[in-house]
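The numbers here are math on the coordinates, done by the rules we state, and not lab data. From a predicted model like this one, the values you see are computed outputs, not experimental measurements. Cβ atoms are built from the backbone, for glycine too; each structure is taken alone.
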Structure P
Amino acid sequence: MLVKHPTDVCRVPVAVVIGKADALPSKDFPFLADLLPHSGNGHDDSFNQRCRQALEKLGARASVNILEQKFSNVRYFACSALGRMPALGDSRPFQPVGVIEPVHWLLLQWGKAHK
C-alpha cells in the first residue's frame, strides 16, 4: 500500500466511519450521543474527537492506535443513511446525515496532495 517497508507510515488518508449512528444506544451510553454532524459541519474537529473517543470506549482502542500508527492522516466520522430511526406512524421523509462528509474530506485530502 504505497510503502516500501512494513514499518513505513502510509500517507493515504483514511476515513473511519461509524455507520447507523442514529441507532446507537445513546441513552445507555451517553458518549454515543451527538456523534452526527449538523448543518454540514462534519469536518469539525470536535466531531472527529468524539467519534474517535466513542470507538475507544466501545473497545476499539487497539484498532484506533494501529490505524494511527500505520496511516499519517486518519479522520473519524459518524453517519446515518436514514437520518433517524424508523418508527411506526412517522411519515417524515428520511434524510441522510453525515454520509457525504467522509467522501468530501477524502476528496479535500486528495486535492491538497495534488496541488
Structure Q
Amino acid sequence: MASEATIQATPRTLHVGPFTYAISYDGEASYDYDYMGTTLFRSRRIRLDPRQSDTEAPQTFLHEAIHAIGNAWEIHAWERHTLDERQHVTDSIDLMASAMLMFLRANPEAVAWLVAQR
C-alpha cells in the first residue's frame, strides 16, 4: 500500500503540452483493469492505484505521464500498450518509465539544468 506520505506528496496536476491532467489515487479504476495506473485522455485524468508500494508509485506516475505525452504529441506508440502476435502486452512503456526514472534520479544536476534552459 502506498503510504499517506507518498499519496500526499504526489503532484495533483501534470502539464503535458496544451493539456493539464488531474492526478488522483483511485483503486477502483485500476482494479477493474488490473493496472497500477490509468490515463484517461478525454477527461484528462490520471488515476493511480493506492495499493501499490511507495517504490512503485513514482514509476507508475512516470509510466502514465508517458501515455499522456504520447497523446499530446500524437506519438501513437506511447498512447497505448501494444500486443504481440499471441496477444501478450509488449510493455516498452514500462521499460522506458523505469529507465527514465533511474536516469532522472541519478542525474539531478542534469535535470535542474534542463529545466532551467527555457
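On Cα Rg over 2.2 N^0.38 Å, which of the structures labelled P, Q is highest? Going through P, Q one by one, Cα Rg over 2.2 N^0.38 Å is largest in P.
When relative contact order in percent (Cα under 8 Å, 6 or more apart) is computed for each of P, Q, the one that comes out at 35 is P. Taking distance in nm of label points 7 Å out along Cα→Cβ at positions 73 and 97 as the criterion, the top-ranked structure out of P, Q is P, with the highest value.
Starting from the value 4.2: which structure in P, Q was mean projected area of the Cα convex hull in nm², for residues 9-56 alone calculated from? It traces back to P.
Computing helix-only ellipticity at 222 nm (-39500 (n - 2.57) for each DSSP H run of 4 or more, over all residues; to 500) gives -14500 for which of P, Q? Going through each structure in turn, the value belongs to Q. Set P, Q, criterion mean count of other Cβ atoms within 10 Å over residues 17-24: the highest-scoring structure is P.
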